[in-house]
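Q: Listed below are the structures to be examined.
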Structure P
Amino acid sequence: MSLIIYPYIEESGPENMASDFYLFQQTIQSDPIFRHYGWHQNEVTFGYGQKWTWVSKQEVIKSREITRRPTGGGIVSHGNDWTYMFILPQGHMSFSIPSLDLYETIHSSIGKVLLNLGHETSLKPCPQTGEKKAGIPGNCFLEPVGRDLMSKNGNKKLAGAAMKRTKKGILIQGTIDLSGFLNLDLKQFGTSFINEMEDLVCEGVKETEWPDSFITGRSPYVEQFSSISWREQRKYP
């Protein structure tokens with residue numbers, strides 16, 4: 001087995017979501033998958049469980065393209081971030097990692113890489129016993145939750161992620177806010193982060209090209225994530 005790495009591409013919100021979901025739906029093997037990708041322009045995504053009636057009234061989405069994700073979480077601004085996707089198939093041993101532990105491990109790994117590059121961070125503590133736990137965050141980076149990656153003093157959220165767990169596996173979509181870092185070597189960061197993910201899944205990296213069938217195969221998902229029915233009602237077009 002290997003940690004499969006797909007090439008970097010910059011696309012629109014619906015295309016990026018479609019690529020992630022296409023790879024997740026095609027998961028029939030036991031190899032975990034990782035990819036890092038960019039955005040054509042500044043865009044916004046919001047969580048699968050959020051209500052469009054609320055999201056549509058938020059100032060952050062005004063005059064920007066917006067796409068509903070297949071994963072949970074809140075509103076996330078893209079364009080000045082480092083976005084990644086991670087798939088842990090049902091047949092791989094990493095699938096058994098509890099969701100909160102997986103969330104913490106990924107953010108601890110990001111924090112470790114950032115520390116090696118000269119940036120100290122912290123993890124937001126989980127609520128104590130008896131404290132009220134937050135529901136779905138409205139604006140992801142303004143409403144941090146337990147085990148999010150924060151600035152050293154804990155005042156600013158730096159990284160978050162959303163998950164979808166099915167019988168196929170676990171789909172993770174994560175982002176790192178680059179506005180919190182000056183002169184960050186993104187190439188070195190990416191290489192080191194992938195090394196950390198190698199350790200997480202206990203597999204070596206195998207870089208691969210997009211298959212010839214990729215554009216055709218994901219086209220129904222591009223249609224889905226571009227549609228008003230998906231954005232507003234989570235319905236397939």
Structure Q
Amino acid sequence: MNDKPIVQLRNVTKSFSTAVDESTPLRGVNLAINAGDKASLVGPSGSGKSTLLSLIAGLLRPNTGSVEVDGVAMSDLDDRARAKLRAARIGIALQSDNLIPFLTALENVELAFAFGARRSRRATRGRARRLLERFEVAHCADRRPRQLSGGETQRVALAVAMANEPAVLLADEVVGQLDGETAGRVLDEVLSSEFAVLYVTHDVTLADRADHRYALVDGEVCRR
């Protein structure tokens with residue numbers, strides 16, 4: 001049995017340089033998330049929360065330190081291998097640019113299933129529809145992203161991220177455009193999953209629903 005955390009960050013720093021200055025939003029971050037953990041992350045705007053998720057997803061590389069997902073060091077992988085690991089083990093729902101614009105909502109979810117176990121087209125379509133139903137956007141199945149509202153887009157993106165039953169789901173303010181009651185129901189669906197979840201939110205009430213609550217303060221992750 002593998003007792004390693006699903007996500008493990010050790011002394012991670014990340015800096016960004018421009019022609020005029022340099023910023024270091026993350027300074028020695030340490031974080032461990034185990035299988036099935038439900039964790040939230042809060043912090044001031046610009047504190048590095050989205051950067052942290054991007055590092056875990058392998059979309060960015062740290063300047064120093066290590067990021068491991070499912071026991072694999074992301075820095076040891078090339079771009080193709082990181083993309084393969086993301087498709088198989090990481091669900092990602094960001095604030096924007098989650099969906100392929102020329103596919104319908106249903107087709108976006110179906111495509112996410114293509115990276116998992118082989119199923120018939122009929123079985124895949126049925127599972128995709130049920131996921132859209134879970135997030136109350138079944139009525140959007142035949143719409144393309146430009147035809148969706150902000151809140152509908154966020155819920156379809158969550159369905160896409162959860163389609164392949166990842167080891168960990170990373171969600172970045174994905175209920176920010178929903179009213180409080182709908183946001184609560186959507187979060188219930190996310191938190192009822194068996195896989196680990198790390199979600200970023202500005203809403204402390206939603207953050208407090210996680211079993212493990214973290215805050216990003218002065219470049220470091222601490223327990224709330």
Structure R
Amino acid sequence: MLAIDKISCSYNGVPALEDVSILVSQRQIVSIIGANGAGKSTLMKSISGILTPRGGQIIFKGERIDRLPSHEIVRKGIALVPEGRQIFAPLTVLENLTLGAYQFFTHKGRNEERINDLMALVFRTFPALRSKRNKPAGTCSGGEQQMLAIGRALMSNPRLLLLDEPSLGLSPLIVEEIFRVLDELYHNGLTVLLVEQNARIGLSFAHYAYVLEVGHIALEGKTEDLTADERVIISYIGG
């Protein structure tokens with residue numbers, strides 16, 4: 001589904017990614033693990049069109065997308081849940097979710113049936129958001145805000161969901177619930193690419209994983225193999 005071929009990215013001339021190649025098959029969960037500053041978020045921003053790589057290419061379902069603007073990439077079927085959630089705090093939960101469905105708005109109006117179907121899906125997936133739908137998103141708890149960020153991404157009806165540090169700042173119980181829902185979404189046909197600093201979570205959730213170190217892929221393999229790899233245990237899992 002997604003083929004990243006030797007992409008390189010820089011910030012103000014300072015390399016952040018160098019010749020990074022990653023494959024994500026349809027109906028697969030892939031994790032990218034690594035420490036702070038490894039380039040994980042840069043990779044996600046490159047896939048979603050926020051950053052343009054200075055080299056290499058990104059292919060989604062057979063089509064090159066690394067020169068497309070973000071809104072076109074969303075239309076192709078990729079949605080990003082950004083690090084830190086980045087919800088619109090003054091807007092209501094309902095307004096945040098509606099913004100996620102902007103591709104279903106046209107000069108002739110908006111596709112109410114499609115938007116309502118997706119909204120119903122989000123509220124079935126995250127029942128806690130239904131009772132908060134008319135409240136400002138900023139009044140929601142951290143866990144509810146993460147649910148809202150995922151729900152907003154689902155409103156674009158993606159084929160590939162990108163998640164950047166979804167466990168960050170959340171309690172273990174909320175993290176468990178978030179990943180239970182993500183597993184359910186996967187079993188309903190969604191492909192997932194996950195970035196996680198918490199290697200234990202990232203490896204336990206995925207089928208295949210890449211270890212990103214200082215802008216390079218240091219290791220890759222099936223998650224059961226990486227979980228047993230001494231280098232991964234020492235550097236990322238511990239114990």
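Read-outs throughout are calculated quantities, based only on the coordinates presented, and are distinct from any laboratory measurement. Note that the coordinates shown come from a computational prediction; the quantities given were computed from them, not determined experimentally. Cβ atoms are built from the backbone, for glycine too; each structure is taken alone.
Q: So if we calculate FRET efficiency 1/(1 + (r/R0)^6) of positions 64 and 144 (r between Cβ atoms, R0 = 41 Å, to 0.05) for every structure here (P, Q, R), which label has the highest result?
A: That would be structure P.
Q: Computing mean count of other Cβ atoms within 10 Å over residues 48-55 gives 22.1 for which of P, Q, R?
A: Q
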